[in-house]
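Once you scroll down, you'll see the structures, which are given as structure tokens.
Since every read-out is calculated from the coordinates, none of them should be taken as a lab result. Computed from a predicted model, the values in this text were never measured in an experiment. Cβ atoms are built from the backbone, for glycine too; each structure is taken alone.
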Structure I
Amino acid sequence: MSLPVHSVPRESLLHVMKGMPAAPQVLSRIGQMTQDPRVDLSDFIDLLRCDPALTARIIRIANSPYYCVGSEYSSIEQALARIGMSEIYTIAGFAAVVQMSKQNLRLYGISAAELRENSLLTALIMEALAKSAGTDSQEAYSAGLLRSMGKIALDGLTYTSGLMRSKGDITLVGPRKDKTQNPCYVAESCGALAEWEVATTGLTNCQAAAFVLGEWRFPAPIIEAIGNQYEPWQSTTNPRLASLLNLSSGAACGLGFALAGERPYWSRSHNILDIACVTESQIESAAQTGLERFCTLHSAIS
């Protein structure tokens, strides 16, 4: 994906990506393997073992009451044999989000727990809603799980990399001069989130996410859905998946798991229900299903 005009340099985001956890990249490759019926299970296991921390987290989640009945799994091989490759992908997604959300996002005033819980709940609602709508549930789950990746990238761009500088009343990307500068989004004073992001960093979190996920070679439908989640009707190839993501994010918000500044984007304008091909009752059912599963798994992902 090419970055928009007046955006941050591509090299700046690539620099930030080097410091991000490897788990999402592993998740991308796992997703490709689960779609390939010819994949060798030994290759699948070897991939998981590339990240020992991710593997340990997968085993921990697999041993939660939701997945484990009987004796606990002591290895990834045992978990894979009893749970299956597709469900291991779901668990790997949980584990990846935990690794990605270890730090608070100072740029947004969002705690690590808030980010983690919103991502996981949205993914579970998205998965349930996709099944009701008859669309690819793995793609839907992945889109929900990774939808805030751009926030992590932009937070890293402004703080971890020390690339922020101040010019007048606008905060811009570049060599940082004022070490005491502390830009943070506050809805009451900063206005619309996406507009504030562009003024602050040069691009929106949706654009940043699309760029990062593109570099990590996630499937195009997932990238476009996340890139257009605030305005799904703008999607040129798959407005339905983007609309499902918008509705699922709104459902998570309605359940009390909102992220700062996003509520206005879940207003269900532009006949979004028609674009997504779902009903209000299907959304309510998916939200309940997602919340029940989330509550069962919460202790394993906290």
Structure II
Amino acid sequence: MVKALLAALVFVMAAPLGVGAQERVTLGFGRLFTNDALGDQSDRWRTGAYSISRVRGISWGGSLPERPGEILELRLRGEIVAPADLVKPSNGDRRYAGMLSLGLHTHYQWRGNEVSLGGDLVATGPMTGVGSFQRWIHDQLGVAEPQVLDDQIGNGIHPTLVAEFGRSIPVGANGMARPFVEVRAGLETLVRVGGDFSFGGYGPGDLMLRDPATGLRYRAVEGDRSTGLSLTVGADFAQVFSSALLPAGGDVTMSDTRSRLRAGLQWEGERASVFYGVSYLSPEFDEQQGGQTVGALNVNLRF
């Protein structure tokens, strides 16, 4: 099923590439660092990730094109999921997972809806080198080395389809509400519904991306800049059908539902901008003692 959907995605996205492909330029970059040390100051569960995207297209005028494939996003992401204790994990905790993913996504509008459609190849296991990298970092910082790498989620390649449909609704003079529906199939298979609200100059006219773990939205292509502070808040609820990160028959039982609450502040200056957000993530497995708060940071400097 997932392979068929990914094949259809590649066909749809490749179709427009032959026309004017030589005219494509880089429209912007999206970057976001997330870590629970920026939230509840722990080193557990959805502990850390870094995403970087390069967006290319013919032009950006503050709104999405009507055809898929005109704007393409190449996305690279690394993430660590870990038990609460990296040295002596309990039997009732999740297994360590190191992940690297490479994806291609397109962003367009359809009947007034903002559509993000894409596919990622997600690699897991020791072959990614993520666990070895974390061990090296801990060694350099003089922190106890992880002792859970021998029991991490094994090597694998997980083709994953991601589709989001949203609609931006102006609220008042400078606000925007955006309900959305998201479908994921592959590494984790789920359906998610939720919404985001922004107040200020951050978001309108920009091409925004959504972080898979926290749900926070961050800018990839800049529209009309507006200096000052902007506030974003959001929430969503997901029905989860499967997860390669929480395999059936393991020491823990995957929760059927997940919820997220989030808020962020964007400061925009003449030559710099800073985004900081926090997201509360509900437990992802039944044995998890509680939720966690993950922080996110993005800093941009203009020279």
Structure III
Amino acid sequence: MTQAAQLRSLLAQGKQSGKMLVAPGAIDGITGRAIDRAGFSVAYMTGAGTSATLGYPDYGLLTMTEMVANATRIVNSISIPLISDADTGYGNELNVFRTVQEFERAGVAAIHIEDQVFPKRCGHLDNKEVVSREDYVAKIRAAVAARRSPDFCIIARTDSRAVLGLDEAIARANAALANGADIAFVEAPQSLEELALVPQRVNGPCLLNVVRGGKTPDLLLDDAERMGYVIAILPGLLLGGIISTCDQLLEDVKRLSKYPPQQGNGSPAATFARFGSAEWDARRTAFRDAPAGQSKP
């Protein structure tokens, strides 16, 4: 089963059970593998985190090629479906068409495309700009037409709440769904009341972006599930933890003048085991002394 088909199956199960999928944000193969090992059924490639790994803020500075390259590395590191940020689709409808093809070819299960102008800004920053509703819908139509498999999921993100108000954001979400998008993503509702209104007024499944310190107030994931959201992404969960942990460890080295005390089992062997060293060790001898044209299992 492809990752896209796997995600479709999970969404169908969630619809029957009322359970919301939770997708922590991955920035690379290490964090992707951690999400998989922790037992989450879906991972999310954060554009902000991907930008940070290349030394940039989330200002739309990365290219489609760079984003797809990182998504490919994460897909190859995990066994669960990956949802990926695809920014604005990196141009007009032609660019969106190719963007969908490249992410789908990489094995990604779903992408979201937004209605900001390019270059975009993080959805929880001020001074965003959005394209017209007509231009946005045209991009969604192009995305739907570009996918090769109907399992590949198109998530329509709108950042228009901050610029044009909640009514326009919901209208854009509904227009995107009416033109073939699978899931609506209304970015950055600004109150608990707005959070509850989105699934009520949008004519289809909704994704929630959980950003600590962003425009959207904190809420329990159980409450988001009760509101009717089908997916919650947590883009900054691991990124924030990594940054704070790195800062602390580096301060400890300067303070202690030695390697800080280990957090858990940090031996090289234990670390490599997380990334399949046992399987690779088995391959060291699997192809020795086998009959011609055959290999050992």
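Starting from the value 0.15: which structure in I, II, III was FRET efficiency 1/(1 + (r/R0)^6) of positions 88 and 280 (r between Cβ atoms, R0 = 30 Å, to 0.05) calculated from?
Numbers: I: 0.35; II: 0.65; III: 0.15.
Working through the options, I get structure III.
Consider the structures I, II, III: one of them gives -14000 for helix-only ellipticity at 222 nm (-39500 (n - 2.57) for each DSSP H run of 4 or more, over all residues; to 500) as calculated from the coordinates. Say which. Before the final figure, lay out the partial values.
On the way: I: -18000; II: -2500; III: -14000.
Source structure for this number: III.
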